[in-house]
Structure P
Amino acid sequence: MFTGIIKEIGKINKIINKGKDIEIEIESKALIKNIKIGDSISVNGCCLTAKSFASNSFISDISFNTLDSTTFKYARIGEIVNLEDSLTPTDKLGGHFVTGHIDSTDKILKISKIGSSYKLDIELSPETLPYITPRGSISIEGISLTVTEVRGNYFCVVIIPHTFTSTNMKFKRVGDYVNIEVDLISRYIVHILKNYNYHSINHLLQEENIQNENNKSIELRNKLLNERLKKYGFIK
């Protein structure tokens, strides 16, 4: 478990192909002093396990499944990455609970400098659409951020100067893909509400003689779910 507060930016020193998997060596100057073999480390928001060390770096394996579902499939030697060691019971929770399990990789559509801060427009994928809401927490490249807007096909975050300059966000460009992890609490709430309503919704659909997944049934499902979300104060 992590907090989304980046402790250090490191660098990919080496990538070794191992069939469908890879082995990756990441340079670290600060975290390397306190981690042990087997420890979890967040690298660009993805939870990796340190399996061995060099003098100023650690080495981790990345499976084909993690490659497919994260930006590690685009990884290159010399790339700057965000690093955070795992949370301990006595740590300050400065961000929000981040698991290190990536939900999607989405494209940066626009970067705007407003005052001294930076506003990012990031595409909204079907996988993350139900979980992203204004003023909700989100992890981007392992950074704990707050969603400011949700539009039709994208959402926005604003990054303060300190976070922008002390993470790999300062190297990102329009068109780059970033690792996205939705808020843990929102994921569970949506899952519970969907399953809680499943039988009652199906019962109502049967009463209205809706046999197929046509537009009418989809609209009714969405209407009932929205009513339940409003009832419990999750949306207005």
Structure Q
Amino acid sequence: MLAGVSTEYYARLERGDVAGVSNQVLESLGDALQLDDTERDHLANLARAASASPRSRRAKPTSPSLRPGILAAVKSITTAPAFVRNGALDVLAANDLGRAYYAPMFAKAPKNPNIAIFNVFDPAAQTFYPDWIKAVDGTVAVLRHEAGRNPYDKRITEVIGELSTRSEVFRDRWANAVVHRHDAGMKVAVHPVVGDLALHMVGTEVITEPGLSLMIYAAEEGSAAEEKLRLLASWAATHASTTSEPAGGS
């Protein structure tokens, strides 16, 4: 009633039959269900995928190598951890501080690190994050959002399939259908070198490379976190072998 659609039509939508649904109906449903902006985007993505042509539904290949200009841009960021990831949460390039920040992850997968795999499977993640379950919840929500944006991306499907098959914690949370972006907020970690570290996370899509995001973890000027990043940079400079560059590195 609130959305202005019939019970029969709404029941059809809930069964997943959303091909051809109008934007007006989607907006009305968003209002009635009190969806936030991310949830509205996700609903629109699902409707768009259901209406896609057979040609556009073909599985997409994995992300190509990054262009030299993007690699240079990431490397030029020297005072904050920065990296480029795809929708499957593969880290395609990282600066020195980015590799140092995620040292436990790069130690296990120096060439092809994946944040989702690390967060869910690696025992080191349970000490790296002060609230590990919250980190897993965030991973699930981000992957759901990315899967909604690119439902035929082969690599995203592979990662979700591996996590769902091997992790009951992930599988249970995937069933909850929570979704959100991962482009702003606080990143809180207990780093093995500098201890408690709280940084402002800022993410933005790489306009020239759809599906890729540049992530930067910044400290406030004059804060304890800024000093810890300086210490981490010094540590990284003397422990380069433990923070090897990923494939296509920076």
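1.08 is what came out when Rg/Rh (Cα atoms, Kirkwood Rh), for residues 118-157 alone was calculated for one structure; which of P, Q is it?
Matching structure: Q.
Thinking of P, Q, which structure, once percent of Cα pairs over 17 Å apart, for residues 6-125 alone is computed, gives back 69?
Checking each candidate, the match is Q.
Tell me which of P, Q gives -13500 when you compute helix-only ellipticity at 222 nm (-39500 (n - 2.57) for each DSSP H run of 4 or more, over all residues; to 500).
Attributed to the structure labelled Q.
Starting from the value 20: which structure in P, Q was relative contact order in percent (Cα under 8 Å, 6 or more apart) calculated from?
Working: P: 20; Q: 23.
The correct label is P.
Of the structures P, Q, report the one carrying the highest value of FRET efficiency 1/(1 + (r/R0)^6) of positions 14 and 150 (r between Cβ atoms, R0 = 30 Å, to 0.05).
Across P, Q, FRET efficiency 1/(1 + (r/R0)^6) of positions 14 and 150 (r between Cβ atoms, R0 = 30 Å, to 0.05) peaks for Q.
We did not get these values from a lab; they are worked out from the coordinates using the rules stated. Keep in mind it's a predicted model, so treat the numbers as computed, not measured. Cβ atoms are built from the backbone, for glycine too; each structure is taken alone.
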